[in-house]
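Structures incoming, each one as structure tokens.
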Structure P
Amino acid sequence: MIRGRNILACCFALAGMLVSLQCAAQATKLVLGYANATEFLPAFVAKDKGIFARHGLGVTMNAIATSSLVAPALVSGSIDIGINTPPNILLAAEAGMDLVAVSGAARILKTNPRIALVTRPGMNIGSAQDLKGRRIGVPGFNSSIEMVFRKWLLDNNVSPSAMTFIEISLPQMPDMLKGGQVDAVTAIEPILSRIVASGSGVKSVDFFSEINDNVVGAFWVSTRSWASSHPRVIEAFRAAYAEAMAYISQNPDEARQVEIKWLKFSGRAFPNFSMEIRQSDLDMYQNIAQQLGVMRQRVDTSRLIWK
């Protein structure tokens, strides 16, 4: 009788495996281009916890070194959906590339600051005027952080030309500050907290929130042609992403383990995950880009958000 039960249990297990294999075979393939940042943790959770699979998506995750490489990857078809920032999609639109934001990822709030100017120890910054003649490390030219920082300088009556900007990858910032190659860096979490905790730098100004206290920081994009031909895939992606955000909220400790698995670190606090993208968000960045001379002609920001 016991042997019979064992055989029956094996049959049920085999049947379950067959069903799982059949579901996997029927899943819609989706290639995501992601960045190594906590802002995209819901995608990692949705992948690891089977949330994408439950929504009928067979997701392949491809790491993208910088957000500026996403547009070419989308156009070439090597990824279907990828991470992006407002300057990226605006500059792509100005260049004639037809990209659309299909879902938000995170918003930058004054109540949860994640970006700040960090100065080397012993350097006192009482105002923007004290930065004249200094060497400032930024994570990318024409990036959201660099553009907003330059806007902050102008708003405080300091020309960005009064200092030297040096492009530095985020992981290099602590050593560059400690070694004295730069006087300050515009850092984002978790690198920001790492620099401060190590004593390599001192948090100085939350310049981002002084420009806007609630604005989109990152989102997910695709080409318009792909979005038009895959509306149900976008719907499934959004549903899975929303479920993953809820999972993080309800299971923060387990989400931390996923964060460590994918990123090899855990930040001091989660970002403000949000799928919301407002046209006013993109308008703000476009206004800054034009003020800085980064964009020469305006684009219709209403067309950059997939409905």
Structure Q
Amino acid sequence: MSVVNLPAAEFLAVIPSQVTWCYSYFGVIYAVGLTTIFLRGDWQRARGIEKLILFGPIFYAAPLGAFGTEHFTISKVIASLVPAWIPWHMFWTYVVGACFIAAALSMVTRLQARLAAALVGMTFFLFVVLMDAAAWAKNPHSRLAMVLTLRELAFSGGALALASCLSRQWPERRRHFLSTTARYFIAIPVLVYSFEQLAHGDHVPAVPLERLTPTWIYGHAIWTYFAAVVYAIACALLLVGKKARSAAAWLGATILFVELVVYVPLAVVERATLLGFNFMADTLMFCGAVLLLAAAMPGEDASSHR
């Protein structure tokens, strides 16, 4: 019998434990993040697109924490990704997983969030340098290797952007350097992803991996081309640093829209698989990174007086 046709009780019984752990911790972080922005009064004070920007830490942290649980539930698979020259593969798998789980909670509660964001940003940058870029260099014609390398770079940029937001007491020059680094870490992947989506309209949008968009998704290739156009406009503004806050905010809104029309339905259909969750969570985390960048960018009024 197909999982799709199972009654609710039987359906819950066939979901693998590693998938259950991912969704459970994802839900916990999401709930804690929502509670925090309401209790702090952030939601009440924000207006317009600024309300969406508030979700940056939640959209970033909930997938991050869920991915942390995978380091314990599918630890052998994760450990196999560690380069052979690095010792103690299982040790680092568990350490990074525990750090991701703790950092996710820290980011949404704002308890030691600056430290957590800085360490997460550094960790993803090390992933790029030690693993992803090396894999891409070995196979420079691999589209997947390129996309994954740039995705990890954007994840690093999102965490650095959050660290910049939480460092208001730092000297202006230091914060500007951190936020500018985050801007380029995200703008460059967005630029490349724009071209990739225009060239591969039949593939999934937002983070243009090798998977084809299922034919049952309403609109199908329209969403990939739509995202490509928005990416092109937003990355141009981000690269030159003009209206960067608005550009990142509307880029985040576009990715969230794609998340809702493509990846959430995909996760529902493939709800008993880790792959279905990962596609949904990866894209939401990318959206979170972009919204964190928006929060780190000065408003248009502020930037015009710099």
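Every read-out reported here was derived from the displayed coordinates using simple, explicitly stated rules and does not represent laboratory data. Note that this is a predicted model, so its numbers are computed, not measured. Cβ atoms are built from the backbone, for glycine too; each structure is taken alone.
For the read-out helix-only ellipticity at 222 nm (-39500 (n - 2.57) for each DSSP H run of 4 or more, over all residues; to 500), a value of -13000 was computed from one structure; give its label from P, Q. Computing helix-only ellipticity at 222 nm (-39500 (n - 2.57) for each DSSP H run of 4 or more, over all residues; to 500) on every structure in P, Q gives -13000 only for P.
One of P, Q was used to calculate distance in nm of label points 7 Å out along Cα→Cβ at positions 74 and 226, giving 2.9; which? Attributed to the structure labelled Q.
Of the structures P, Q, report the one carrying the highest value of distance in nm of label points 7 Å out along Cα→Cβ at positions 50 and 122. Biggest value here belongs to P. Between structures P, Q, the greatest calculated value of relative contact order in percent (Cα under 8 Å, 6 or more apart) is seen in P. Quick check for you: by Rg/Rh (Cα atoms, Kirkwood Rh), which of P, Q is greatest? Result for Rg/Rh (Cα atoms, Kirkwood Rh) over P, Q: largest is P. Can you say which of P, Q returns 3.9 when distance in nm of label points 7 Å out along Cα→Cβ at positions 42 and 138 is computed? Label of the originating structure: Q.
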